[in-house]
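What follows is a set of structures for review.
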Structure 1
Amino acid sequence: MIKLSQGNSEDDRTKETEAKIMRERVLRVLLAPEARQRLTNVKMVKPDLAKAVEDYIIAMGSQGKLNKALTDDDLKQILSSIQQPKRDFKINYK
């Protein structure tokens, strides 16, 4: 029984690794080198935002809405549209 559960976890890890490799390949095609570097930098600081952007780019690519690789400026626009606006806090002292 223990061997079966270990085998399933190894299969799960293998599937996750394959999915990650496929995702990287798709992004390599859809992003220019500068944009890929920027997305890598964002992933280090805000992994959830980077995943949302990656999902958006992959969806756009699979729908055929991207005619060329996205440039760094295109990625900046996507990041600013997806990113939550920062709230300003104003503290009043009396």
Structure 2
Amino acid sequence: MSLPNTVEVVISGRKFNIKTDKDPEYVKKLAQRLETMVEKIKAGNSRVTFDKALVVACFYLLDENEALKNQIKELGEEIKRLEEGAKLLITTSQKIAP
């Protein structure tokens, strides 16, 4: 798979060249979000290095990702329950209606 775009981003003063097939503006937006997270983590403790702040930010993002996956799964299960309830309601109403 060829990655057509190389997007330069800056996080905490460090330049990174990201090879991607995503829209460059989207990649820059992600980098800005990561930059904000890293800077907040570093601001909370002046002894935190960039590398440590980056790892902590990754854990925050992974946690958020897992929580969203669980939420999607739960919503899918809720949709199935609602569909089953709707089918039962339709079946019952058809039996009652002349």
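Since every read-out is calculated from the coordinates, none of them should be taken as a lab result. Since this is a predicted model, take the numbers as computed values, not measurements. Cβ atoms are built from the backbone, for glycine too; each structure is taken alone.
For distance in nm of label points 7 Å out along Cα→Cβ at positions 14 and 30, which of the structures 1, 2 scores highest?
1
If Cα extents along the principal axes in Å comes out at 67, 47, 22 when worked out from the coordinates, which of 1, 2 was used? Only structure 1 yields this read-out. Work out which structure the value 16 belongs to, where relative contact order in percent (Cα under 8 Å, 6 or more apart) was derived from one of 1, 2. The correct label is 2. Could you tell me which structure in 1, 2 was used to calculate FRET efficiency 1/(1 + (r/R0)^6) of positions 38 and 78 (r between Cβ atoms, R0 = 35 Å, to 0.05) as 0.45? Only one of 1, 2 returns 0.45 for FRET efficiency 1/(1 + (r/R0)^6) of positions 38 and 78 (r between Cβ atoms, R0 = 35 Å, to 0.05), namely 2. Structures 1, 2 were shown, and distance in nm of label points 7 Å out along Cα→Cβ at positions 46 and 62 at 3.1 was computed from 2.
Each of 1, 2 could give distance in nm of label points 7 Å out along Cα→Cβ at positions 54 and 70, but the derived value 2.9 comes from 2.
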